[in-house]
Structure 1
Amino acid sequence: MKRFSALLAAVCSVLPFTAAHAQNSVTLYGVVDDGISYIHNSGGQSSQWKMSAGNLSGDRWGIKGSEDLGGGLAAIFRLESGFDINSGQPANNNRLFGRLAIVGLASKQYGTLSLGRQYDPVTDVVQPITADNYSGVFAPPGDIDNYDDSARFDNAVKWTSPNWSGATLEAMYALGGVAGSVASGQTWSAGASFNAGSLTAAAGFLHVDNGNARTATRGTTTADSFFNSSVNLAYASASGINITRVGAQYVAGSITAGGAYSYTQYSSDAASAFRGSEHFQNGSVFLNWMSTPNFQVVGGYNYTRSGGNSSATYHQANLGIDYILTKRTDVYLGGGYTHASGNNGQGPAEAVVGSFDVDSGARSQLLTFAGMRHRF
C-alpha cells in the first residue's frame, strides 16, 4: 500500500508539469471489467456460478508517457498493472507491473525500440484482426497458441517499424540471462502485417526455449507459462515451443469477417516427461456485425486438433453481444461451448472454453457470462 501511494503521489506531481509543457505527456489510464459467469462442467462438477472479472478486457491500471527529444525522436515509457476487481489482489503472478513494463525510443522515421516486459510480435500483429478483440472466449481451448496473450515476455528488446504504406514489421529478442548458456530460456519472434483498405493480413513466428535442463530448471524462461489447462499440460516439460500464426480480416460496411490458422509445436529432450514431439493445429473463423453504432454481435468457430505424442480434437463455438452505453462504458453477454474427443497425453481429453482455462472434467463444457466494462 505504501508503494502504491508513493507511486500515485509521483504521478500527481508530474501531471501539472505536463500541462505546462505540451511536448511532454504522462497519462493515467485503466479498465475495470466485471460480471457473473455460469459454467456447465467445471472441475468434474455439473455446474458453477461465480463472479468473473475481465471477461472482455483484463482489469488494469497504467501510466504511460513520452518526452519529445527533437528531430522526430521521443523517449517513451509504459507501466501497466493487472488486478482482480473482485478481490483487489494483483494479477500476473502478483507482479506490480505484470501486464507491461517498458522504456524506449520512438522515431517517426525509424520506428520504436522498447525494452522490458512486453508482448511478442505475433500477438501484436495477428491478435487485432481476430475475434479476440471481443473476448478470450474466442481463443482456442487452453489458448495453446497464445491467441489471447496468456504469455508475456521478460527481458525483451523489441523493434516495431513505422507504417510503410500499410506494411508494419516487428522483431523481438528476450535474453534468458542464464550463466553458461546463452540460449537457455531465450525467446525470439518476428511478425508482419499489411493493410490495404478493407483487407488486413498478418503473420508471425515465435520460438521459446523452455530452459536448458543442464544449466537451469526446466521451465525457467523469459516467457510466462503456456501450460494453463489440461489441453496441453502433459507437455509442460517441453524443451522448446514454436508457434506460427497467420490471420486475415475483411471489412464490408457493418460486417467484419476473418479467419486465422496456427501451428504450435512442443519439442522434447532427455529431460522431458514425453518423447518425440507434440503439435496442435487450430483454424478459426469469425463474423462481427455492427448493427448500429452502439450494438454489435460476434460469432465464431474454432477447430483444434493435436497430433504426435497424443491425439485430441476440440470443436468450439462462440457468441457475444456488446451494447455501448458511452465511449467509456459498455455492457455485454457472451459464451462458448467446447466438445473434446481423443487423448490429451494424460488421459481422456477434457473440454476447455477459450483462455478461461477451466478444466471441465468432462468431454463438453458450456461457459456463459454477463457483465459491464468501463474504461478511464
Structure 2
Amino acid sequence: MLIYKYYPYGGQQRDFMRIALRCLEAGHQVDVYCLSWQGDVPDGIVRHLVPVSAISRHVLYQRYTEWTQAALKKQSYDVVVGFSKMPGLDVHFAADPCFAERMRRENRFISRYLPRYQHFLRYEQAVFGADRRTQVMILSPQQQKDFTAHYPGCEDRLHMLPPGISRDRLPGDDTEAVRTAVRDQYQRTPDELLILQVGSGFRVKGLDRSIRALAALPAALRQRARLLVIGQGRTTKYRRLARRLGVGDRVEFLGGRDDVPRFFAACDLYLNPAHYESAGYTIIEAIINGMPVLTTDACGYAFHVRQAGAGQVCPSPFRQKDLNARLHEMLISSDRHNWRSNGLAYVDKVDVFGMADTALAIIESAARLEQVPV
C-alpha cells in the first residue's frame, strides 16, 4: 500500500487504516510505503519510510514514486494499492476529487502549463487513462460523473464503495448525559447553540466561510452561537479573521481529537462548507447522530443530507450570502426536530459501514487478475 503521509485524523488516512486492517484480518500481508507516519503502527503492518525530500510538493511526490517503484521491483507483491494518484498501481483508492474537473471549474487553463499542475494531471492520467488497467475505488456519484467525463473508457474500472463509518460513531444510550458532561466541561450553558466543524485542512474545508457565516448572524443570535473547530492545521489566519469580524471569542479551536462522538452529542448543528471534498465522512457521522447538517454540494456525501432529509445543501456556484442565510434559518428553524429524527433513522436505511469489506473484495480480485498472464 502506497500513501504519502499517515496521521490519525485525516479522512483519507482513516480509510487507509480501515482497509489495511481489514486486509490483515483476512490473512494478507500488508506492507506500507510512506513519507511520514504519525501515531502507532498496528501489529502486522510492515512500514517502510521512503527516504526522499524536496522543496516543492510535486517534486517530492515524483521522487517518492521513483523510489517506491524501484523498491517494488525487488519484491513479489501480488497487488499494489495506492491512496493517491500515481503510476504503477493495480488498485487506486480515489480519496481526492477529479483534478482535471477542478482545473476546469477554477478556470485554471494557463496553470495547466506549470510543472506542478502538469504533474498532477499526468499522475491522474496514469490511473484513469483509457489505456490503463488500474481498478479504481470511488466514493461518490459526483466522482463517477467527473472521472468518466474527463477520461472516457474508464467506466468499467470504477467501483463505488459504501461509506466506511466506524460503529463507535453511532450514538449511545447515554447521549443526553454526554451532552451535559461536554457542555459542563467547556462551561457552556444549555441555551447556547454550538456549531461543530470537523476536519483537517481548514482551507479546503471552508473554515473561513464558516467564520464569516457566524459573524453574519443577527447580534442576539450570534451571542448565543459558538463555533467549535476540531482538526489539525494552522489556525493563525483563521483566528485573525474571527477577531477582525468581531467573533474572536465565539470560535474555539480544539485540535485533532479521538473523542469526536462526544461533540456530536453536545452540539446543535454540523457545518461543512467545503470548497471540494470527495466524500466527507463527518457529514454522515453527524447525520446518524441526529445533528442537522449544513454543507455544500461540492462534498461527495452531500447527497446523503438530501436523501436523509437531515439538513440543507448550498448549491454551486457557492455564495457566502446563501450560506449565511441558511445558517441563520437552520439555527432558528422549527424543522430541527425533523432533521434530527430523519438522521437518526437513516442508519437503518442505507449501508454506511461496508467500505472495508467491499474494498477487500476489489483488492483480492485485482490480485487474482494480476496473476493471470495477458
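Only the coordinates and a few stated rules stand behind these numbers; no lab work does. Remember, it's a predicted structure, so these values are computed and weren't measured experimentally. Cβ atoms are built from the backbone, for glycine too; each structure is taken alone.
Can you spot which of 1, 2 the value -2000 was calculated from, given it is helix-only ellipticity at 222 nm (-39500 (n - 2.57) for each DSSP H run of 4 or more, over all residues; to 500)? It must be structure 1, since only it matches. Starting from the value 68, 49, 36: which structure in 1, 2 was Cα extents along the principal axes in Å calculated from? Going label by label, the one that fits is 2. Tell me which structure, out of 1, 2, gives 0.50 once FRET efficiency 1/(1 + (r/R0)^6) of positions 42 and 194 (r between Cβ atoms, R0 = 41 Å, to 0.05) is calculated. Source structure: 1.
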